[in-house]
Structures are given as structure tokens and as C-alpha cells.
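Values quoted throughout were computed directly from the atomic coordinates according to the rules given, and no laboratory measurement underlies them. Since we're looking at a predicted model, the values are computed, not measured. Cβ atoms are built from the backbone, for glycine too; each structure is taken alone.
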Structure I
Amino acid sequence: MNPWAGEVTIVVDGERRIAKLTLGALAELEAALGAGSLLEIAERFEAGRFTSRDVLMLVVAGLRGGGWDGTAETLMTAEIAGGPVGAARAAAELLARAFAVPEAS
């Protein structure tokens, strides 16, 4: 896993997967959530006003950005390490890493 590339590890059904929010995954996320912008989604998380659907769709988008070919329906019946809290933590990390500006060396 490379956090500088925006990657987050998520364990789904006992299998370690790499998730990241690529441009395509972000576009898919906006459409799935009916959000007007990525900033709107990020603000929901920062303010703690996110829903379980927001978390699910963010994790799906991140996993798909990491190469997973599953769907939201697939993930709804999957075991995510850490349960709902672990999924919310991974979703927040995905957002934070997607918008982190690398420090100058």
C-alpha cells in the first residue's frame, strides 16, 4: 500500500484489498451519491453528516479505483474488517488521501 498514491487498505471477507479514489472512481461516486461536487461529499464527512450510503458508495468507489470489479450489492453482504466503524474510517481516509497535497521536498 502506498498512502502517497492515495491508497488505503480495506479487508473485505478476509481478503486484503487496496482502494484508491481515481478520477473515474470519483466521477462514479458523484453520480452514485447525486452530489453536486466532490467538495460537497468531503464536507459531509468533515461535519460528521455522512450516511451509511455515503460510506458504502465511497468504499465501493475506492475499491473499484483499486481494481476491484464488484458492486455495491456485493459489498452489502460482505464482511468489512472493523464493521461499520472500520468502513467509515476507510472512507474518510480515502477522501483525505485523495485530496492531500504532497509536501515539497
Structure II
Amino acid sequence: MYKIQVYLPPEALRKIRKAIEKAGGGKIGNYEGCMSWWKVRSSWITMDGAHPYNGKAGERTEAEEYILQCRVDEAQVDEVISAIKKAHPYEEPVVDVVKLDEKSFLSR
């Protein structure tokens, strides 16, 4: 089991959620579509040669983003990452993948 986390602009939330669900992400036991997201403030400097979704080359950009996270079974990790990248509007989406250990699934 893995946890996938992605940074995205607020207007892309629904599209990326749907892409993750269609690729098999966000399933926990008898539940599907299990995801969390929260607002963050991010900044970056766009370098020459980039084609940014937001910002201009050589300038610092600050914007509100969401971080969305969900769990993904190992068998669906590659498909979920691919779906996120296809649905994501950024040139270089930030997708973090963390392998969870068995302690994450201990019963009470």
C-alpha cells in the first residue's frame, strides 16, 4: 500500500479526483473515493524555457494550491500516477509517493 500526494491548483481538484478514482486509487477496504485535501500557499521561480500554468520566466510566483492525498494499492500505483499526470494542468506536477509499512494497517 502506498500514499500518493499531489499539489494542484484548486480548479483542477475535481478532474484529478476523478482520474485517481478511475485508475483505482482511493480504495480502503469497502470504501472508495477516499481522499483528503487541504489548502496551502506555494511559491516557485519559473526558469527560462519553462511553460508555466501560472507565472512568468524569471519571476517568483505565489499561489493558493491544494495538496490532495490518498492511499493506493501497489498494483495501481503506476496507473494512478499516469492518470494524475495526464489530468494535471502543470508542466511539472509534484507527485509524492510514499510506501506505507504494516504498522499503518494494524487492527485496534
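Descriptive notes on the structure:
- Source structure of the calculated read-out (mean projected area of the Cα convex hull in nm², 7.6) within I, II: II.
- Which of I, II leads on FRET efficiency 1/(1 + (r/R0)^6) of positions 1 and 49 (r between Cβ atoms, R0 = 35 Å, to 0.05), largest value: I
- Source structure (of I, II) for relative contact order in percent (Cα under 8 Å, 6 or more apart), computed value 39: I
- With helix-only ellipticity at 222 nm (-39500 (n - 2.57) for each DSSP H run of 4 or more, over all residues; to 500) derived as -6000, matching label from I, II: II
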